[in-house]
Structure P
Amino acid sequence: MGKALGLDIAAKRKRTRADYPYHEDYRTRWNDNDMFHHLNNPVYAVLIDSIINSYLMQYAGYSTAKSAHIGLVAHTYCDYFGSAQYPGMLDVGLRVVKLGTSSVMYEVGVFQEGQEEVKAVGGFIQIWVLKATNKVDGKGVPSSVREPIRPLLKGSEQEDEMGKAKL
């Protein structure tokens, strides 16, 4: 069984690329920088939202226009440990911290190309609701989402000895 990854600041500061089962690259843009020549804080929020929704669209067939259930963000967080900047490439990693009955807690790590230290760790908690009512129904996280995100449970307490999600 993989060791559970702590959620305290000290544990997050030690994150490596290997802690995240899914990765996407992001080429920084000139307007991503703030006046201090590092990525502006809202850019990290965009990166977090983008990788989570990209994964859901690619692997779970998620569509806010067509899906009966939608994931609403109930809580966001981001801890900063170093600065990333333009120009450059970022490696953005994704894992699921916890998969509940009607909620999913995601974690995203941001790494600058050529550097091993994590620059930021953030994510959000998403509550799955019926789109027509914006309320949680008896299904909670739909199986069309639940099954494709199970492989992202790396470092979760819900991961079993074989490295697979246990629920």
Structure Q
Amino acid sequence: MKLDLKTFQMLMLFVLFGLLYAGRLVKGAARETPEGLSFGMKPLVMWGRLIVLPAYFALFAYPMWVTRHTIPVLALVLMIVLIAFILFQLPGTIVLTPTAIVQRFWLRPSKAIQYNEIMAIEPLQGGRMIRVLGDNRVSITHTWNHCASEQFQQEITRRRTESKALNSR
């Protein structure tokens, strides 16, 4: 079997969808940082979005570049807009500091909810997503792209009850 460009493009598409599907299956692990317990993106999901997806789109521009055709400016602009959109949509890293839940993004401002300001903890999609709502109208969502959803929910519940116990004294 000869590996031509069309076959390689299809192979990359299967790898991309395989990574997206596998990203839902793996659990990932939270890690302890100096700021607190950190729930980042699963490495498999990060590879899929930052390496495989741009490589897949580059495979469409490669034949034009090799045959010395000019790549349309609209295609380049569309590619840059798509990459910016992907970076904008990346779920931020959630850090459980000693006093608050903080979610930091690459291209958006950070969000924070103090533990004593938590109004509700809502499991969504069968527990794969968890939304924490604060009385300051801030919502932090732990998506399936983040690691360790069960541990996140347990830690949030524990820290919320500890904060309420300290405030009631």
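Readers should treat all values here as calculations from the given coordinates under stated rules, not as data from a laboratory. Everything numeric here is computed off the predicted structure, so don't read it as measured data. Cβ atoms are built from the backbone, for glycine too; each structure is taken alone.
To test your reading of the models, identify which of P, Q gives 30 for relative contact order in percent (Cα under 8 Å, 6 or more apart) when calculated.
On the way: P: 30; Q: 21.
Comparing all candidates, it corresponds to P.
For the read-out FRET efficiency 1/(1 + (r/R0)^6) of positions 114 and 130 (r between Cβ atoms, R0 = 30 Å, to 0.05), a value of 0.10 was computed from one structure; give its label from P, Q.
Values: P: 0.10; Q: 0.95.
Among P, Q, the structure yielding 0.10 for FRET efficiency 1/(1 + (r/R0)^6) of positions 114 and 130 (r between Cβ atoms, R0 = 30 Å, to 0.05) is P.
For helix-only ellipticity at 222 nm (-39500 (n - 2.57) for each DSSP H run of 4 or more, over all residues; to 500), the calculated result is -5500, so let me know which of P, Q that is.
P
Identify the structure, out of P, Q, from whose coordinates distance in nm of label points 7 Å out along Cα→Cβ at positions 82 and 106 was calculated to give 1.5.
Among P, Q, the structure yielding 1.5 for distance in nm of label points 7 Å out along Cα→Cβ at positions 82 and 106 is Q.
Hey, Rg/Rh (Cα atoms, Kirkwood Rh) derived from one of P, Q reads 1.12; which structure?
Structure Q accounts for this read-out.
Taking distance in nm of label points 7 Å out along Cα→Cβ at positions 26 and 58 for each of P, Q, which is largest?
Greatest value across P, Q: structure Q.
To which of P, Q does the computed value 17.4 (mean count of other Cβ atoms within 10 Å over residues 34-41) belong?
It traces back to Q.
Here distance in nm of label points 7 Å out along Cα→Cβ at positions 50 and 146 was calculated and came to 3.2; which of the structures P, Q was it taken from?
P
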